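Derivation of every value follows stated rules applied to the coordinates shown; laboratory data play no part. All figures in this text were calculated on a predicted structure; none of them were measured in a lab. Cβ atoms are built from the backbone, for glycine too; each structure is taken alone.
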Structure P
Amino acid sequence: MADVDRFKTINDTYGHPAGDTVLREAARRIRDAMRTYDSLGRYGGDEFLAVVPGCDPAAAARFAESFRVRLDGSAIKTTEGMIPVTLSLGVVAVENLTNMNSTTLVRVADTALYRAKIAGRNRVALATAQDVEKEFARDIQESEAEEQEEASVDLPTLHSPI
């Protein structure tokens, strides 16, 4: 998961059209660092999700660093002028996706991204095995709670006419 650092400030300072240009150019630069079979999508306002299959944690971190470097140190040209941009990234690398859903992976990546932000931005943070285990356990608990809730639903009692 990648997040354009201080994007709200960019929008507030330069305007939304310049912010849109920054997002498009950031996406282009990230995409240029990817392989043909990797995927990139916009997840939210200034966040992107990249899926880079076949990577161990070290390779995933190297990919993320290559994304970060493509933005760091080179401003983006907009109609409002040159805007310096940095990127923070949270990386999760999972070898076995059995029983792992996309929601869990996104939450783990978001946790790592948050670590990159609080560590000073413009950096890559790798999710830990504990992050993955914690979110997987949370998924199991939520699933069990839903099953219990479904099992305890009271059905309306039908009364025969008198």
Structure Q
Amino acid sequence: MRRLLIELRFAGIDTVWLHLDAHDDLYPRSFPGGKPVAVHRLTVTQTRSLYRTFWRTYELVMNRGDSLWAGVLENEAGRLLYDHRPEAALRLQSEAIKLAPDSAASHGNLALIYAALGQTVQAREEAMRALTLDASLEEPRRLLEQLQSPAEVAP
């Protein structure tokens, strides 16, 4: 569900209808606390059948400016990078950076994606930005060491 809502977010769709069985907890599990996708309206419907089934219909509204989107987008970018899809991961991680520009971890993750794409200049810049924001991060530091060319290594 998260992946679908991420794609709808990129498509510019702000309102989505979700139809679930009354006992299905897909929405609460996907977005605990109702953020960054909030329920605008919830309707419970009883079907007129022998089994008297109840359905919940959610009208979900995406709060595009909610900073919690950054974490949702980053998690999905990490999954895409793990699945060897760095171009798709770059799109999501770049959007996460827009939402949380001062996040050192986000810049570090962006550096890893650039490195996977072979874009070493951008990878270096993002790793250095991450270390500027938080000098205690190890991952960007290791990435910078790996990206140093032999000519740049001090004797």
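Work out the source of 32 here, i.e. which of P, Q gives that when percent of Cα pairs over 29 Å apart is computed.
Structure of origin is P.
Out of P, Q, which one gives 1.6 for distance in nm of label points 7 Å out along Cα→Cβ at positions 42 and 106 as computed from the coordinates?
Source structure for this number: P.
For the read-out mean count of other Cβ atoms within 10 Å over residues 90-97, a value of 20.1 was computed from one structure; give its label from P, Q. Provide the component values of the computation, followed by the final result.
Values: P: 17.0; Q: 20.1.
The correct label is Q.
Using relative contact order in percent (Cα under 8 Å, 6 or more apart), single out the structure from P, Q with the greatest value. Each step should come with its number before you reach the end.
Values: P: 22; Q: 15.
Greatest value across P, Q: structure P.
Thinking only about mean count of other Cβ atoms within 10 Å over residues 18-25, which of P, Q has the largest value?
P
With mean count of other Cβ atoms within 10 Å over residues 58-65 as the yardstick, tell me which of P, Q scores highest.
On the way: P: 17.9; Q: 15.1.
Largest calculated value belongs to P.
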